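Trainee: What follows are several structures.
Every number here is computed from the coordinates shown, using simple stated rules; none is lab data. Quick caveat, the model's predicted, so the values are computed rather than measured. Cβ atoms are built from the backbone, for glycine too; each structure is taken alone.
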Structure P
Amino acid sequence: MTTETFERELLRGSLDMIVLSVLAEKPMYGYLIQKEVLQASHNQVKLQAGTLYPLLHRLESNRLIRSRRDDDGGRKRKWYELTVAGHRRLSAQAKQWHNYAECIRKLLSGVTEAPEAPPKPA
């Protein structure tokens, strides 16, 4: 793992929450969601379109977000926003993640870095 990005497995379980959290701020279209996630994560989470759009479709199918088309300004965009169910899900997930992070923090409290390899026998 590099210091600039998180491992894929670590992100996989939190992508829904990440997207819901940025949509809790205001309605956004896909590119803005990508940009906001990147900025809010200090360039550690870069959502590719191939990951984001299927995720948005799934969240919409689950009625956690809703979309609307905006044809103003010549460019057609699909805007996404949280539903009441989406706000509830985000709140529940945030509570779980805060509890989980606190548990991991406690478990790792004495760990600073990986120990050096043991010395080779002479």
Structure Q
Amino acid sequence: MPKANEIQHGGDHYKSDLQHWDWVAANHMDYFSGCASKYVTRWRKKDGPLALEKAGHFVLKAAELHKAGLLLGTGVPCVRIKDFAVANELTGEEANICSELVAWRTYEDLRSAYNLIFKLWDDTMKDRR
């Protein structure tokens, strides 16, 4: 079988030395944080502001599940955000959001990530006006 990291189905938004799914797996991230960070990581290269809205939606679901006792925080990351940010050419804002998502423990951490996502979205929309 071919190696998964050598295959790209459309676009080039997954081409980096440290691919998103490898970072998620190495840090044992939950599904919702992983999806949210995926959209934050690729929004400039793929879906634009819509991807930030999707990221926020995943964070909302994670917060709901956490409040219901169905989702635990991830804790301390194994692969540093700095390495991931450099490999994926993230801005400081994007790296901050991914940092919140990889190491969240509380509802407040998720709320902070959500607010950062929509601040970035708001700033982007202001630039488009």
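Trainee: State the single structure among P, Q that was used to calculate P(r) over Cα pairs in 5 Å bins from 0, in percent, for residues 38-109 alone, giving 3, 16, 24, 23, 19, 11, 3, 0.
Mentor: Traced to structure Q.
Trainee: Then there is this: Work out the source of 1.2 here, i.e. which of P, Q gives that when distance in nm of label points 7 Å out along Cα→Cβ at positions 86 and 102 is computed.
Mentor: Q
Trainee: On to the next question. For relative contact order in percent (Cα under 8 Å, 6 or more apart), the calculated result is 30, so let me know which of P, Q that is. Working shown, then result.
Mentor: Details: P: 24; Q: 30.
The read-out was computed on structure Q.
Trainee: In terms of mean count of other Cβ atoms within 10 Å over residues 54-61, which of structures P, Q is highest?
Mentor: Numbers: P: 14.9; Q: 21.4.
Structure Q comes out on top.
Trainee: Of the structures labelled P, Q, one was used to calculate helix-only ellipticity at 222 nm (-39500 (n - 2.57) for each DSSP H run of 4 or more, over all residues; to 500), giving -19500. Name it. Could you put the intermediate results ahead of the total?
Mentor: Values: P: -16000; Q: -19500.
Only structure Q yields this read-out.
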